[in-house]
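Please go over the structures that come below.
Where a number appears in this text, it was derived from the coordinates with a stated rule and is not lab data. Computed from a prediction, not measured in an experiment: that's the story for all the values here. Cβ atoms are built from the backbone, for glycine too; each structure is taken alone.
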Structure P
Amino acid sequence: MTTPTPSADPIASSAVTPDYSVAVLGLGAMGLPMATRLRTSLTVNGFDIDPARVTLATSAGIVPFTSARDAVTGVDAVLLAVRNGAQLDDVLFGDSGIAASLTAGSVVIMTSTVGIADVTSAAARLSDHGVALVDAPLSGGPVRAGDGDLLIVVGAEPAAREKAAPVLELLASTLSVIGDKPGDGQAFKTVNQLLCGVHIAAGAEALALARSLGLDPESTLATLSAGAAGSFMLANRGPRMLEAYDDDGAEVLSRLDIFVKDLGIVTTAARAAGLATPVAAAAEQLFLVGQAAGLAAEDDSAVIRVIAPSA
């Protein structure tokens, strides 16, 4: 595991005590494999609004609960994966919010990309309950989550990082401390998502152009990926872009509307900083067009169909 850090001490390796417990709220495509991975060493409570997901979690040894508040009572850490800032606020402070049920001295580990302002606001409100927020957005997918092979970047006070270490170290193969306060992780992930979104959009344009010029898409993709024009996103999304024209489309591993959200975070942050990001803005528009065309719930590789609607 690598723990590079520009301005803070690396996350301290903590001996995991037998009674260390974590609640995972949301047992979906990412939540369940993360909970299952954590269960290899920790006591894991689980909650999801879908009873079928709770049943799957129970079979993996996760302790099931019928309410989020009950699931978080008495635990050392709570792992959250939400879609946006509004969901974060609702889970913590809404009518059924968990904030009042958290134990003072525990930590909330926020793994989603929701933007700097929402995370810093939530952290300030949690501090009134004696609870620290660990800003830990992650990259990877369900398979890597289950294998403990995620990339996680962390912004949090040192004491909070140490408290969260048993959870983070089990989930990450690359764990990087970005800064000493919540919001720092979101800032880094904003930069990361700028590149990811632009690379997907550029890859879609390139493969659409190759097809329109009469080149074989599969061999073009293989050759591009082996050369200087290659990137992780091209190699990862490229095959699914070619599948986007199949009757059933590509398997949905990352929804297109996630990049509508993430590139919106990018361009909002850039405007607040007074920085022009014309390439990111163009990519954002491409994903917005895809969403408007009914592709929101399809894999983000389907953005190629915005550029070239038919094969």
Structure Q
Amino acid sequence: MSYCSYSLIGRRVLGSLVTLLIVSLLVFFVTALLPGDAAQQALGQFATPEQVAALREQMGLNQPALVRYLGWLGGLLQGELGISLSNQMPITTLIGDRLHSSLMLAGVTALVSVPLALGLGIASAMYRGGRLDRTLSVMTLSIVAVPEFLVATLAVLVFAVQLQWLSALTFAHDIHTPLEFLRAYALPVGTLCCVIVAQMARMTRAALIDQMDSAYIEMARLKGVSTIRAVLLHALPNAVGPIANAVALSLSYLLGGVVIVETIFNYPGIAQLMVDGVASRDMPLIQACAMLFCCAYLVLITLADLCAILSNPRLRTR
């Protein structure tokens, strides 16, 4: 790679770090504006003002917001997320107990959705304007228009209530056989895959069609290259950058959609932990979970940018 590509990669990484700093400011101060009081929530409605004031001082809630932010940011840089206000446990321990479940859900969803979406997108691009392309376009547009909470609700109503094939609740820790794994993850993974596959397939199709309209593809077709060969051997390698961005953007949707899915299916993940923290107004827990989601999103977007840079010869050799 040339010096220009290294410089561009450095700017992308530096921009992501600056964005993460700005996000930390927003997360801290926006969560501080949530209604209610953490000390009052912990003590209950019958606590005296003196008890609430003492607990606020013990929690450090009476300090200026800027001082609390700097202390919190310093703890993040050192890997110290603080203590949960609702159960007085280290937040790293709480997140560590749930991280495996969230990664499992995201990993299974990505393993199912990425190959399926790429296959549908490539097939639509190969037969652009044909019956298959029109059918897939109508299906993907229809699925994108339906919110994930409605998909999850309908899935529970049909497969758990009416047909009774699957359980409405996900017991991720009680899995011993492949059939139990399928029954536990079918509904949450299927719900997340619906919108992710539709979005990823449409963006993959658009990236490939943009390459197929290029002059070098027209020249290859004039030389007698078949449509399948032109797409797979010529257009697809040059569309790696846009497709990587499409995959990253679609997978980053997991970070928002998983909150709804984990809540509906009572899945024991980090999103459910954050929802519980909002209910108990556990500020350190909410902030830690939000920063974890933001970091994951920025990592995905940064990796997509790096793939686009590495796959573009003009950026590598300029």
Legend entry - Of the structures P, Q, the one that -0.39, -0.97 was derived from, the read-out being log10 I(q)/I(0) by the Debye sum over Cα atoms at q = 0.07, 0.12 Å⁻¹: Q
Legend entry - Which of P, Q yields -14500 [helix-only ellipticity at 222 nm (-39500 (n - 2.57) for each DSSP H run of 4 or more, over all residues; to 500), calculated]: P
Inset, instruction - Could you tell me which structure in P, Q was used to calculate distance in nm of label points 7 Å out along Cα→Cβ at positions 178 and 290 as 4.3? - result: Q
Inset, instruction - State the single structure among P, Q that was used to calculate relative contact order in percent (Cα under 8 Å, 6 or more apart), giving 16. - result: P
